[in-house]
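Only the coordinates and a few stated rules stand behind these numbers; no lab work does. Since the model is a prediction, treat every value here as computed from it, not as a measurement. Cβ atoms are built from the backbone, for glycine too; each structure is taken alone.
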Structure I
Amino acid sequence: MTNLAVTHHTEARMRQRGFREADLALLLDTATPLADDAWLLTAADADREIARRKREIEHLQRLRGCKVVVSGDAIVTVCHMRPAAIKNALRRGRETL
């Protein structure tokens, strides 16, 4: 969220109306500005953001189980890992922590 302060009045209204602080941040990031001091989340805004997040979810699903290896400031390799290899890598990784 931008550097806007939340007033006591806003906090009271948020509690009454079931809003969370994360809701304010999302609204300010995605809604259409109506004026310098007001934003409205239109149906088109919501549809756009839902579609964007669906693409992001699909992207994450495609990358599930991928491993990236870095050395210094360079990416050395990237690969898909089998479930057993993931389990072993996670176990070994936790042992070194």
Structure II
Amino acid sequence: MTIPELIILLIVAGLCGSIARGLAGNTRGGCLVSIALGFIGALLGSKIAGMLGLPEIFAISFGGRDYPILWSIIGAAIFVAVLGLLTGRSRS
């Protein structure tokens, strides 16, 4: 993977993570949190999709590997929602 591919991958992961944070109702954290959520969501979402036998609907290829956009957003939203439930933060 080249440096430009890595930068594009980080941008895509950040966008997926920030979309998922918006869907789950979490606004804390910045760009690095969004990037981390994008990668965690890709792992979690792909694992859930694989267990349920669902196909990879929308993926982008970087450096010979596919990055699952839709499953990344879904997985990150689930992860953020579960973290919100476990931490019990107030909504005021």
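Looking across I, II, the calculation of distance in nm of label points 7 Å out along Cα→Cβ at positions 20 and 76 that yields 0.6 traces back to II.
Please compute relative contact order in percent (Cα under 8 Å, 6 or more apart) for structures I, II and give me the label with the greatest value. Going through I, II one by one, relative contact order in percent (Cα under 8 Å, 6 or more apart) peaks for structure II.
Kindly point out which one of I, II the value 21.9 was derived from, the read-out being mean count of other Cβ atoms within 10 Å over residues 12-19. Only structure II yields this read-out.
Source structure of the calculated read-out (helix-only ellipticity at 222 nm (-39500 (n - 2.57) for each DSSP H run of 4 or more, over all residues; to 500), -23500) within I, II: II.
Taking -0.82, -1.09, -1.24 as the value of log10 I(q)/I(0) by the Debye sum over Cα atoms at q = 0.15, 0.21, 0.23 Å⁻¹ derived from one of the structures shown (I, II), identify that structure. That value comes from structure I.
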